[in-house]
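Read the figures in this text as sums done on the coordinates, not as results from a lab. Just so we're clear, the structure is a prediction, and the values are computed from it rather than from any experiment. Cβ atoms are built from the backbone, for glycine too; each structure is taken alone.
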Structure 1
Amino acid sequence: MNIGTSLRSGYGPMEVREGARFMIERARAAADAGLDSLFIGDHHAVPVPYYQNVPMLGRLLAEWNDRPAGALFLLPLWNPVLVAEQIGTLASIARGPFILQCAIGGGEEQFRPMGTSLRERVPRFEHGLDVIRRLCAGETVDGTRIAPVPPDPLVVWIGGSAPKAIDRAARLGDAFLIGPEATPPQVRELIAQYRDSCARHGRDASRIAVRRDVHVGADRADANRVAGPILERGYRGFDRLAPVVGGPGEVVDAFAALGDDGCTDVIVRHLAEDQAEVLRSFARLADVRTALQ
């Protein structure tokens, strides 16, 4: 079982350098905890601080190591040549493998400002991914080449939960990424659907990642002190079974159960607001990772 992190990029109104500092400190804490991967998300047209993936990941890689790193790209919102160029540069900065996480995205409020629409997103996703892969492999596409190309083969994780999205991940991806809203029973069902789709397409289903929004306390009471009020307010509309909150032993048990269900990677994001609490939770993830290894 691998434990990675997808750092929170969006923050409430604050002095903008403070949010950027939070992300840098969290990347450093993830590296110190020995986590297995580092990711950053993608969202657009946000009226509060949301730090964009390409420049921010370039900065965070200075805090990282030679383990995998990458970014989520909502591909329908991007020109694929631009994405390939950004990946080529980021992969050249990174000391380890680069992973492209991708999804079709949602919300007319971010599609419209980016000059596209929801009805175009599936063909734009599939076409864009094909172009990105070929350019990152050093091929010429419609007379276009990029440089630098990633020094290692590009790895693609595709997220989704609807049946067509799961089938798309099985057809086109190297791994399936399950979202943070899925409860453990839903994770098991999504894995079963993905494996069935992979079997139909003659593809490998060996890499399955799930994101969990977490807080690791010193013990259960400490975890509830921090995360309890957040969950009581209806954290992101999630079912209470989806986030993982507890002491290190309880978190180990929750992650081990996901491993038993077929997940190879748990990608954590912290649900707490307080930076000091988040950094303490990162430090405890070192013990969680050691126990799972």
Structure 2
Amino acid sequence: MNLLELQRRMSQDVMRPLTPDFAMQAMAEQGLPMDEIAADYIKPNSLLTSFERLEIYNRQYWFRVVAAVSEDFPALHAILGEEKFDALVLAYLRENPSRSFSLRNLGERLPDWLASYPELAGPQHPLTVDVARLEWAYIEAFDGGSHIPLGWQDFADLGTDSTLHLQPHLQLLDLQYPVDEIVLAVRKSTPVIDIVSNAVSERRQASEVALPEVTRCNVYLAVHRFEDSVYYRRIDREEFLLLADLRDGDSISTAIMRAFEGSKLALELQAARVQDYFAHAAELGWFCLPKIADAKGVELSGTYTHFY
């Protein structure tokens, strides 16, 4: 076994999913006993067998990735409790292993994946899906790109057939529950911890938060970054539809028409609301200049990004 083969062998064994009770699997996928595989390239010592020495690395890898997902989804962890949450994350990562150099991307598929596995969350499944969607939107809003906001002159030059670009960090959510109340309660009760080794205490605090009771109702949220902080802003259904259509490239007139399609509001009230929607969005810098690139595809000064 050369060095490259050893590295690949070690990587495969360390990243192999754990059993439900967080132990290393006794058998590999090919039906070979793991103690024989471990003995082939790991020496035992006076205290541990080859299997036990490899299991330490196998378990630590999974403890770290589970902790990373927990840090990104503290409210989901608080709702499910530690045992159910850990089981959910292990199942998720078996089907969606890490494919990025950054732990930041581990949970990007979790909301959609969870929507397909109601048995993992029980009766609270629709609630947990909404919580997962909001917590991932927080991450996207926190480190998503920012383009130069439109100025008043830019708005003056727009016509009804014009299109508008929305900030990449702006996330639009249509939810079945007011889960912003739950997520905010958990985040307020879980202080930011800079030391990785404190992850266990952070997980324990999140699971012990007294969660507010919520009842099912349609909620529309804009999750955005303003002055380097993330905010959740409840918006009207019409504002949500308007912004979603603008994000998807529809013209201003088409987006307005679709937002109020079938509405019983008088036209004067519709016009007043549209004016408020655009005023609020412009004030928060949600409308922006499009990304500019030169002939070589290099992004130019029409956009900038926040770094933390």
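What the table below lists for this structure:
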| read-out | value |
| --- | --- |
| If FRET efficiency 1/(1 + (r/R0)^6) of positions 106 and 138 (r between Cβ atoms, R0 = 35 Å, to 0.05) is computed and equals 1.00, the structure in 1, 2 | 2 |
| Parent structure of the calculated result 1.25, given that Cα Rg over 2.2 N^0.38 Å is the read-out and 1, 2 the choices | 2 |
| Which of 1, 2 leads on mean count of other Cβ atoms within 10 Å over residues 98-105, largest value | 1 |
| Which of 1, 2 yields 0.95 [Rg/Rh (Cα atoms, Kirkwood Rh), for residues 42-185 alone, calculated] | 1 |
| Among 1, 2, which structure scores highest (criterion: mean count of other Cβ atoms within 10 Å over residues 10-17) | 2 |
| Comparison of 1, 2 - label where mean count of other Cβ atoms within 10 Å over residues 18-25 is highest | 1 |
